[in-house]
Structure 1
Amino acid sequence: MTKRRTPRTTLTSATILNGGHELAVHDLKRWDDSFTLHYTITPPLPDATDATPVLLALEAMDDIGNEYFNWGGARGAAGDGTCTRGSITAQPALALQAGEIHVRLTFLRDGEEHPCHLMLHTSAATP
């Protein structure tokens, strides 16, 4: 019997890395001291052992002026090889009063920065 996958909800998406890839954010997760974005990138990013790695950093600001900074993340190829799946975390925790967050994801490839700007409604955050 084949396992059937439920399609992932996309909160927002953007073209990245000079139009070569599509970033889709699927979840905004709240923690007591931070928040995490879960994403996919299609087609998958090259394996770091085969090519120059692509590094990722996050900076953000909410609509009431709070700033949030990169706290690390992880990513890897999906089991079926169709995309890269990852997560990136920022601190501090999202302010409960914030209605939206403006995120700048910076992809660093071959010494060149490729920024990506996203806006997410904090009501989409899951506990």
Structure 2
Amino acid sequence: MFNVKECKLGFNECVKTLIERIKSSGAEVFAIIDHSENARKVGLSLEPTIVIYFGNPSVGTLLMLHNRHVAYELPLRFLVWSENNVVKIGYRKPSEVGEEYDIRNKELLDKMDKFVEGLLSNL
């Protein structure tokens, strides 16, 4: 399931805050893809749309040890976009991804869900 949360912050502040929270939590930001900038480069217009890829290899690797196919879903990511001046954050709960790949480490997946929800709290 794709979850969507509206953000109270402006687009740039939302992205900046998420990146800061990810880094301060001990996780790593692996990549930031700016789809609106890429669209501009080819002469198209797209409202601000960024994907932030992040995670912790010591955690993600544990999931892959249960089922290597889950690597397709990793690292975790947030989609941040602006639509009609409303900033939204899209994401998938790690527990839902784990369920799709028959990963039964409920304790780990619950911790990951709490981690993601913590990153999104009060935004």
Structure 3
Amino acid sequence: MEHISWLTFTMLILASYRLTHLIVFDKITEFIRKPFMKKKQTVDEQGHVETKKVPKSNFGYLLNCYWCAGIWCALIIAVGYLIVPKAIFPLILILSVAGGQAILETFVGVATKLVGFFSDLKK
């Protein structure tokens, strides 16, 4: 196995993060998760009915669990890079840029809400 630079390692982490998020959370991949999920209704003590989506099977749980899907996404990205680095690098590049952007957007979103919160306190 050849040496992996810190830049490449960081790109692999970001690509794995973004692929995991794409599979587990994004609306665009909901069609993949939907056949493995079912709706379950629960009634709380006040009589309110709540409908939740729950997995039908272990595979459904895998597609709905960030930690579970993350292991498999990391495995796919890492093994793909080790076996066919030139073929998978464009995918890693796109996913890592998107992953970095998603992390930055999260910080920007939180900072924007904090600014609004503190400006409301001054009023």
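Laboratory data are not the source of any read-out in this text; all were calculated from the coordinates shown. All figures in this text were calculated on a predicted structure; none of them were measured in a lab. Cβ atoms are built from the backbone, for glycine too; each structure is taken alone.
Data for the structure
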{"quantity": "For 27 (relative contact order in percent (Cα under 8 Å, 6 or more apart), calculated) the corresponding structure among 1, 2, 3", "calculated": "1"}
{"quantity": "Which entry (1, 2, 3) yields the derived value -23500 for helix-only ellipticity at 222 nm (-39500 (n - 2.57) for each DSSP H run of 4 or more, over all residues; to 500)", "calculated": "3"}
{"quantity": "When distance in nm of label points 7 Å out along Cα→Cβ at positions 37 and 69 is computed for each of 1, 2, 3, the largest belongs to", "calculated": "2"}
{"quantity": "Origin of the value 15.0, 47, where Rg and Dmax of the Cα atoms in Å was derived from one of 1, 2, 3", "calculated": "2"}
{"quantity": "Among 1, 2, 3, which structure scores highest (criterion: distance in nm of label points 7 Å out along Cα→Cβ at positions 93 and 109)", "calculated": "1"}
